[in-house]
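Student: Following are the structures in question.
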Structure I
Amino acid sequence: MSGTNVGVLERLKDASLWLFLSLGLLYLGILIPALGFLISLAGLYLLIGKGTPRLRSVLRDLQLIGLLKEDRSNWVSILNLSAVGIVIGEIFLAVSGLLLFSFAHPIGFGLSVVGDAILVLSLVGAFVASVFLGISLIDLGNAYFSDILKIAGVLSALPFISPIGWLLAYAYLDSLILDASRQQGPARPQPSSQGRKLPSVYAEGYATIRGNGQVTLTLVANSPLTIANAYLLGYQTRVRTISPNVLSVGRNLVVIYFDNLPPLVQGVSYTLVVAFSDGSSVSVQAFYVP
């Protein structure tokens, strides 16, 4: 496993933990009468504020580096919308219960019907979104020949059991990343015995090149640095976009688009050169992925 993959899987592990916590609270609130919507509201806050932004970002990156064949990050928005509907449905039911208990008011019956309808429709939406997000875990399990990730994908697609699937994914990814990091060895280059400083930026793993001109790689920066240019060594290439073009301290997943890539051959190693505003550059081994 390359350093690029390790970094993305670490972020998936983080997203899985937030999905476990937020969905767990969301579904727990449904099972508690009257004031359960307060628990679901806390789960909704964690889901929208912490869980799904991380999941959306990492799903896109997993597709970019070739670990997922499809970008299913759009289903994250459906999950968010369904979670909002679940909380609204619970609030309707709580208010209707209060009216019926206190006054037997006819409005309470109407609110009960509306609340049930919203809750059921929202649960269906959450289930459909969870199915497609679970398929992403299954696909990742296929990529790493992992039955545990496949099981996590199945469990994460099931209503009310979904948090268990994400917890299983979190636990397994933790051990997978640990094993891969040991095989990879030290992530950072060590200074020489003569006391040379670490380079301001270096690459982790290798770059992947797509037929549409997209190149993805991970650069680790020890200080903020602007990317000035990029090219394939020995070829006349022209950069369309670089994102991000300013590196932050730490790992940066960089996506470059070229307008005029030459015909490339799968399995052949190419050299990608990334030049920076301070005059330095870094060379990265790159492979074509159809």
Structure II
Amino acid sequence: MNKIGFLTILLIFFTAFTVPAQSNFGISSAVEWDTHSLRASISLDLVSAGIRLPSGRTHGEALLSSDYVNLIRADILNLQVDSSSTIGDLVNRGELSMPETERFALSAHNIPPALSPDMRRLISSHIVSLDTISAALLRHSRPAPIMRTLTPVSAAQYTGIIIIAADNLPVHGMRSSALAVPCLFPKIWDTNMDIIFERNMLDTQNKIMVRYAPPHSIFQNNPSGLTAELTAHVGERPLRIFARGVFGINPTDLIIDHDDAMLIISSEANRRLLSQGKVAIILNDSVLRNEFTR
């Protein structure tokens, strides 16, 4: 038997024993960009798997645990890293290994399995922090310099930066508009298309580049108008900026007005807000949660 024939038989053998087993499982997951988490609920059909309760519960829990990484892998690989790349793209290019992506899955906070109300399914829940993934993908040892200006303008000292991009915005270089969408490392440009903020400018002690939040988070009934979660990230006196456009293969990168950019880069204190990652982006509710069911 030649090598190709042997590999074909091996593939058929492997498929015959893995597909039926996988068909006993279901997964429902969601990437929640406002909470910076990937939440997954994995279910095992006890009847299809031939498991009887109560004696088989321990076996069912073991099956859920052993198949968890395989089931959630696709969701991790599909995470948008920047405007042009997903985690899967990084793996394909050799910039990230598959074992590293599996470690992201294993870092999850796990909720013990529970039975469904009809007692037919065993369900486990898992929460993977996107903060953990973001930190692992920041590989620089020292931050890149942030753009400065020879003609600084007078600017207040802010506690953070909020960029509002909740509506359709012009797509740079195209006669169209689009909603900005989230990713782990968005770039921020000014209207002169000078880069204002990108991931390598982040101080190595700060592993999160931006936080995302929905529009209602800046319209609260308190002096700052911000939710407690947003205040914790950008402080009580953030600079509020309206995005002027989007840029990138996917519309993850924001364009802000040059005059607004000058308020940031004109002082050391405000430039430090970028290196510390004290940036929040307000996006449309419809793009802050991506759901998947298999």
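All of the numbers you see were taken from the coordinates with simple rules; none came from a lab. Quick caveat: nothing in here was measured; it's all calculated off a predicted structure. Cβ atoms are built from the backbone, for glycine too; each structure is taken alone.
Student: Using helix-only ellipticity at 222 nm (-39500 (n - 2.57) for each DSSP H run of 4 or more, over all residues; to 500) as the calculated read-out, with -9000 as its value, let me know the right label among I, II.
Tutor: The read-out was computed on structure II.
Student: Further question: Matching task: 24 is the computed value of relative contact order in percent (Cα under 8 Å, 6 or more apart). Pick the structure from I, II. Walk me through the numbers before you get to the answer.
Tutor: Numbers: I: 15; II: 24.
This value belongs to structure II.
Student: Now a separate question. Quick one: Cα extents along the principal axes in Å, for residues 215-270 alone came out at 35, 30, 16 when computed from one of I, II, so which one is it? Before the final figure, lay out each step's value.
Tutor: Numbers: I: 35, 23, 16; II: 35, 30, 16.
Source structure for this number: II.
Student: OK, next. With distance in nm of label points 7 Å out along Cα→Cβ at positions 63 and 79 derived from the coordinates and found to be 2.9, which of I, II does the value describe? Provide the component values of the computation, followed by the final result.
Tutor: On the way: I: 1.4; II: 2.9.
It must be structure II, since only it matches.
Student: If you don't mind, there's one more thing I want to ask. Kindly point out which one of I, II the value 73, 54, 39 was derived from, the read-out being Cα extents along the principal axes in Å.
Tutor: It must be structure II, since only it matches.
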